[in-house]
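Given below, in the form of structure tokens, are the structures.
What follows draws every value from the coordinates through simple rules; no lab data is involved. Keep in mind that this is a model prediction, so the values were computed, not measured. Cβ atoms are built from the backbone, for glycine too; each structure is taken alone.
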Structure 1
Amino acid sequence: MKRVVITGAGTINALGHDVPSTLEAMREGRCGIGQLEMRDVERLGIRIGGQIKGFEPETVFNRQQLALYDKFTQFTMVAAREAIAQSGLSFEGDLGMRAGIVLGNSGGGMCTIDENYRVLYEEGKNRIHPFVVPRFMNNAAASHVAMEFGLMGPSFVVSTACASSNHAMAQAFQMVHGGVSPVMVTGGSETILCFGGVKAWEGLRVMSRDACRPFSANRNGMVQGEGAGIFVFEELEHARARGAEILAEVIGFAMSSDAADIVMPSRAGAARAISGALRDARINPEEVGYINAHGTGTAANDKTESAAVSEVFGPHADKLMMSSTKSMHGHLIGGTGAVELLACIMAVRDGVIAPTIGYEEPDPECALDCVPNEAREAQVDVALSNAFAFGGFNAVLALRRAA
């Protein structure tokens, strides 16, 4: 079996338009959540989100591309270009034939769907643009990345709600690990911050009107975000042979299904995924120093996740650092695990633990070290990234500091 490393990373999200600015914001505990700017915002009950500001697609893409790219594709392309540029790879010849892409996404081209429903139902028009289907299909972003960079190997999209990115990155990890491909581009993206998207989530009554405060006793719900995170997963020996910079090593993964409830999380299901990742990585619980929590800021999720971590780690749970960066960038649903993996890389590579901001009151049901409000310097050898989705789909990745 091949060892798998990360040699490129890219992102655009509410904290920054690239990796350096995003990590700087995480170090500073900066909040990217603010007032939403969109059509018909006055009709929304929820008017905050981790919205990307200052992005001008016309300066990045040509007219033909803009006709084909929904916002989630635009964000994916920006992040993919950054990740592949950092990796230094060129997908020509045999490498292009074997390299592929696996992305996570939940809503597809939600902005395209929202706009065209408005055209049909509100304006009463009977014709829409011929590129609507190619824009909103869930695999659009993956297809455009594959076309731009010549990725002709295994390529597909995973959609498991909030666990989509972690499931996608796990599939990429397993393909490289098993020798199917020497290089896989992977990650995820989401753009649910449009009128219809926010209005739909309002109906669930799990959204906060003021802030995301994971693990704090006065938390009152989640906050949506948008953006993308893309990575290059590569065989260790392949990366070493070309002198690539290694950001971190991917050492394990596990997934589980609660098979219990469509929206309520299960402690047992989460615990199985966490313990499975430790087994797959062949590490002891005591080797883990940091967990990037799913940490949505809802009452049910935070206490269930805390209970699962306590169950798996036992006494070591009191020594773990576990933070939720959703408090800063919001919940990107299908893209959230990819952006959160950046915090894990920062922990094992730079020794900086991203904080859980907005933490105000201790909750006895979430009595773990959530790194409240300020980043922390600490040497971490192993980090976990948790994702626990609606539908009861759980996915946990394990990273190790590059040797």
Structure 2
Amino acid sequence: MISRFYRPLALGAIILSITTACTAQTGAPVETKAPNSDYKPAFAGQTRIGSVKTKTPYTATVISTGLSGPWGMHVLPDGRLLISGKPGNMQIVTTAGKIDKVITGFPAVQFANQGGLLDVNIDPNFTQNRMIYWTYAQPSDEGATLAVAKGKLSADETKLENVKVIYEVTPRYAGAGQFGSRLLFDKQGNLFVSSGDRMDDAIRVKAQDLNTTTGKILHITKEGKPVADNPFIGKANAKPEIYAYGFRNPDGFAINPATGDLWETEFGPRGGDEVNLIKKGGNYGWPYVTYGIEYRGVKVYDGIQQKEGTIQPVYYWDPVISPGCMLFYTGNIAEWKNNMFIGGLSSQFITRLVIENNKVVGEERLLADKNERWRCMAVGKDGAIYAGTDSGKLYRIAKQ
């Protein structure tokens, strides 16, 4: 076994201590295009790792073309799929692809650009209380914000009852870009919420401001209150609901079932898409620390990639893959077990990452021939991956 301990570079960046055999990679890196910049990784294997190739035969079948702007997906206890739609409703879809129910009764959303009805999750006690949680772009005269709401699914599964907004991100902003957001439950039944930086120069710097909640990962109770052991509780000029900060657009969010660790995929600028292992109280650097450049081709601020007090990404891409969602695989294809799957938007493929000891050791691109923007994914109770696309299709990816 080869062991490596990667120490900070001259700028003193915090870099994860990782030990791994690095046995997974078998071929040349999947990325062959030139990067957007001449930036160098902080440690070996942080980008353009060697490729792997799935040996198990599998199929990818379109089972529905009737999704309504899918954005989030969660598997219900009976195996059906609860899928949110950006225009402002949700659908319950069977694993055969039938649109079983359409759920209404949601608050008005700002359905424009990257806004709308976004992620969805269900209460850990859903079978008893039928509570659904979701995030959405909440409009107002002062500008939109990301909000978290909950409501009880009616007995006939067609509407929500007793809807309550439990949390609103601050500050509001007039734009319609980069809300985030994903929604996870921890083992204690509290919520992790990822919040985007809202894109524009005028507000993105607030990702570093602990007195705001844009560009953050938040940890709140089911009533929207800060979790009691959050890292910034009791600190002056810091919101107590913040768990980690310094994010651009965290569109992918998942807990590794094998370790309990929280992971995030970061939608970067031009280059600089990231995979991050989330640490309590951690600063992930955006917008002052990034491996990307501005869309117009210049450096982001001073063009810094490592800085003391910030946490390095476990992995990054340049050019980008535009990560739209992520999951850890728990299905019945053995070689995919606990691998990370990331749905690509502009890249139009699904990325499979093999991770050992919190280091990426192999990468594969799947379903690039489908020419789809992969927006949401979940592993069904049958072991298949169900994936929704911006074109309204639902795919079933399963062992042949």
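Compute relative contact order in percent (Cα under 8 Å, 6 or more apart) for each of 1, 2 and report the one that scores greatest. Kindly include the intermediate steps, with their values, before the conclusion.
Numbers: 1: 24; 2: 17.
Max of relative contact order in percent (Cα under 8 Å, 6 or more apart): 1.
1, 2: which one has helix-only ellipticity at 222 nm (-39500 (n - 2.57) for each DSSP H run of 4 or more, over all residues; to 500), as calculated, at -500?
Details: 1: -10000; 2: -500.
Of the structures listed, the value fits 2.
Comparing FRET efficiency 1/(1 + (r/R0)^6) of positions 242 and 290 (r between Cβ atoms, R0 = 25 Å, to 0.05) across 1, 2, which is largest?
On the way: 1: 0.25; 2: 0.80.
Largest calculated value belongs to 2.
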